[in-house]
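Peer 1: Heads up, there are several structures right after this.
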Structure P
Amino acid sequence: MIAMFAPMIIIMGVLGGILPSANDIFAGEKERKTMEALLMAPVKRTQLLVGKWLTISTFGIISGLLSTLAFVFSVRYLTTVLNDALQLNGHFTTFILSFLVTLTLLALLGAMVLCILSLLASSVKEAQSYTSQIMMVAILPYFLLMGKSVHELQPSGFLIPIYNVFALMKQLLYGVYDMQSLVYTIGSLSICTVVLFAVGYMMFTKSRWVLGKG
């Protein structure tokens, strides 16, 4: 049961960490009319965007890290069979590193998605309506993977962002360590993050998105 629910708990921990700050850091500032003063500071817009993005991502990484640590401690001290599976062939360190790298990339990607949605919104309430739909889509892969065993996962599935995170975690939790799956997951998340950052940067350079409709 822990192996079944852990991926959703950890991933929702990451997304839950970035959601409040993402809604407030763009849409909230537009609503409070403080974005104009921020843009008047002698700082490039690229630096502002990167600073905000990394701030949001940090909350997600910390939240995901705490969720991962809670999961690891519960497995180490409250279970026996799953604890043995996580230490299969001495891969416990690989398990932790793969988890942390994937969660970091997930936090960066999720933060950029929510930054874009927050730029689209004119108020925090509007941003919340957008992000609530994204959260529902984000957990959809969990239900799609519930009926699949780790041996039924196709390599092409690890090229699909978010879906590949759930799939990779499912492999790791059942003691399957596939370097190809890890490389595909890291590569696809990195590429999507770069593309979305370019979109977010273009929006952040336009006053209509940064300052709102007013």
Structure Q
Amino acid sequence: MPSHSSHTASASVARARADGEATRANIIEAAGRLFAERGYAETTSKAICERAQTNIAAVNYHFGSRDELYLTLLREVHKRVMSMRFLREIAGSPMSAEDKLGVFLEGLISAIVDSTSWHTRLWAREILTPSPLLSQVLREEAMPKFQVLSGIVSEITGLRPGTPALTCCVLSVLAPCLVLLVLDPCVESPLRELFDRPAAELAAQMRVLALQGLQAVRNRA
């Protein structure tokens, strides 16, 4: 029968683990907001510690360095905006390629338009003012997703994977989404009213436009 001291030790370990997870989550949230506000170059480790109300030892313990913390944030952004698991589920579903594209667009547009978190703002800042870590994140997170989306677009157009023509088609699908991503909804612009529309309605219209272009490519081929 376990002794009282064993129960006490187990409880202490569980409490320490919970405290560590809470500290890690708090650092991520504080750093995410700061990097989104100031950018990679202007966000210091000291500012992160002050915002998270912790010390540099805690940051280094959980992440190793400021750069590793920033990479963790960018990976969190990719999971929040469009996870690889969700995209693979779409690609592997029995739906038509056209419906797969529609579900993809609705998920992505919803994440961009409906989001009030720091995630999309951080990614928009990273695209506009790239950090030295952008290429690594694109290689690890963006490229695999681009390949999955390319497979869906290949089904619609009949173009072979890996061809420049197919890459142009995928870019034509993503371009309107990227414009919405980097656009600040608080700034007055001709596109400002798009953020007031339901994401599903906006995605449906983008699906129509995308499919018309992709079908035109298929017909020409």
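Each value in this text was obtained by applying a stated rule to the coordinates, not by laboratory testing. As the structure is a prediction and not an experimental result, all values here were calculated from the model. Cβ atoms are built from the backbone, for glycine too; each structure is taken alone.
Peer 1: Out of P, Q, which one gives 1.43 for Cα Rg over 2.2 N^0.38 Å, for residues 111-158 alone as computed from the coordinates?
Peer 2: Answer for the origin of the read-out: Q.
Peer 1: If you don't mind, there's one more thing I want to ask. Using the calculated result 74, 51, 32 for Cα extents along the principal axes in Å, pick out the matching structure from P, Q.
Peer 2: Of the options listed, only Q reproduces it.
Peer 1: Tell me which of P, Q gives 1.9 when you compute distance in nm of label points 7 Å out along Cα→Cβ at positions 39 and 63.
Peer 2: Here the read-out was taken from Q.
Peer 1: If you don't mind, there's one more thing I want to ask. Where does the value 32 come from, among P, Q, when relative contact order in percent (Cα under 8 Å, 6 or more apart) is the thing being computed?
Peer 2: P
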